[in-house]
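Below, each structure is written out as structure tokens.
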Structure I
Amino acid sequence: MTTKTTNRRVPVLFRPASRLTKHALLIVFGLFMLYPLFWMISSSVKPEELIFREPGLVPSDVTAGNYTGGWHALKHSFGYYLWNSAVLTCLAVVGNLFACSLAAYAFARLEFPLKKLWFAIMLVSIMLPHHVTVVPQYIAFNKIDWINTIWPIVLPKFLATDAFFIFLMVQFIRTLPRELDEAAAIDGAGHLRTFLQVVMPLCVPALATTAIFTFIWTWNDFFTQNLYLTNSDKLTAPVALRQFLDSSGDSSWGPMFAMSIVSLGPIFGFFLAGQKYLVRGMATTGLK
């Protein structure tokens, strides 16, 4: 009896120390992960000749010239490219919310031939790398003269091509009781009304998760935007940042770091605004 009591007291005795150790390790790991961001912030306020000469986080000299110079360094002001990114990203978010929610409702609630097969094919497509489909997509969009437009990037979002978000919303909708659908059917609601008035209001966490990830991934997508948008008037922020680098060696590192910090602002703002919905959406869909 004494042995059992002792064994129970030992974990309680060391629990505060164990918790403190875990928090200390998380803080150290978090600082390690955030170090590149801190270094970029520090470099954005250093004179350009000191960026690589003084690699520490605390600058010996501070200047705001990188921000003012970087904002007007390209053909258009950097705000012009931020606006291009905002338009493209907002359309992508709307497209994913619209198309993926419809597809998810169909998989979660409707019955149709070969439903399980189509769902399995959709899941397999998640494992297909994006770069595998780039060449045939580029050829198709080139034939309809859509190069140098936003449609090759935006249109697939309205066709429910992001299987990850469909799967996420399917998992969430399956957690909703079917009695709600049956009650709506008794009241005379069809599938569309049930989808809009019953299911969607309860799917706010999953919709917010889809919106946040779509926003971040589209805003930061350099490869696709650089592939389809080659006209300097249509460049987005990630592609415009590439213009600060010169392969011949004359690169504007300071302005590039400064504008990189500016381009991160919308991502942090959007993430912080929907953070609580993101946590709820990931927890309730089982994607922990």
Structure II
Amino acid sequence: MERNLLVIGATGQTGGHTAELLLQRGHRVRALVRRIDERAQRLAGLGAELVEGDVQDLDSLAEAMRGIDALYFTYPILPGLMDATANVALAAEENGVQAIVNMSQVSPRRDSASSAARQHWVAERVLERFPAAVTRIRPTFFAQWLINMWDGSGELRFPFADGRHAPIAASDQARVIAAILEDPAPHAGRIYPLYGPVELNHYEIAERMSQALGRQVTYVPIDLDAFAAILKKRGTSPHMIQHLLAVAVDYRNGIFAGTNDLVKKIGGTDPLDVESFVAQNRAFYDSHTT
């Protein structure tokens, strides 16, 4: 059945894949974007309706939600999550939206050392009060981390000791999100932790990247201060740095570990493993090597 669906964050990692999947499946997709850029124009070319707006602007949100059956809401790790969540919930209620799929984190807790994780915990409590169906997605570290933090040197310099997680690709998360938007009722009130297929430490991740690329990738454990210095040099915001330093401690303590079959069960396909993800993005690694 064709549905009217809104994707907030439609030019982001999970939002872009979700919008494309929904369009391929014949749904009417409205993409809320901050500006009409190249990524937005690409979605428009695939059939998406573009709406310029901002989750911090209640009126633009309300306009974007007119006639919408269900929506996907994701927010970057930036200040403002609480206002954005309240605006989304209010605008959705005013417009009779039947379901919200919310991107959270694997580690939201009231007592988290991460400001962002604490805000996600509160945001989840706010959305619990939404009168229609809400499903929360809690992914572990994205496989895209292996691209976003790649410096071309062949070294993965992280403060994760020998902690473990199962990297999950944004495209696999999108399959879960799209399936829920198509049929929200069975998922109402559920919290879904999402993982890739194999739990690994970063020594093992580096080995698998080496196999996929045919050249040496090495994991170099570092301390928190060295990691903070790397992030500052990259121009990372203080909010994100505070979050990632807290995440590193959680990671060492096993908060990001685990696997399950939810990607296959809900999304319908087996999730990508590290080797497959790296192979799919071979062109990036080949062009970003020092």
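Here, each number is a calculation from the coordinates, and none is a lab measurement. Only a predicted model underlies this, so the values are computations on that prediction, with no experimental measurement involved. Cβ atoms are built from the backbone, for glycine too; each structure is taken alone.
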Taking 4.6 as the value of distance in nm of label points 7 Å out along Cα→Cβ at positions 24 and 240 derived from one of the structures shown (I, II), identify that structure. I
Can you spot which of I, II the value 35 was calculated from, given it is percent of Cα pairs over 25 Å apart, for residues 48-167 alone? II
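Figure out for me which of the structures I, II the number 28 belongs to, where relative contact order in percent (Cα under 8 Å, 6 or more apart) was derived from the coordinates. Walk me through the numbers before you get to the answer.
Working: I: 28; II: 18.
Source structure: I.
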helix-only ellipticity at 222 nm (-39500 (n - 2.57) for each DSSP H run of 4 or more, over all residues; to 500) from the coordinates reads -12500; which among I, II: II
Please state which of the structures I, II yields 24.7, 82 when Rg and Dmax of the Cα atoms in Å is computed from it. I
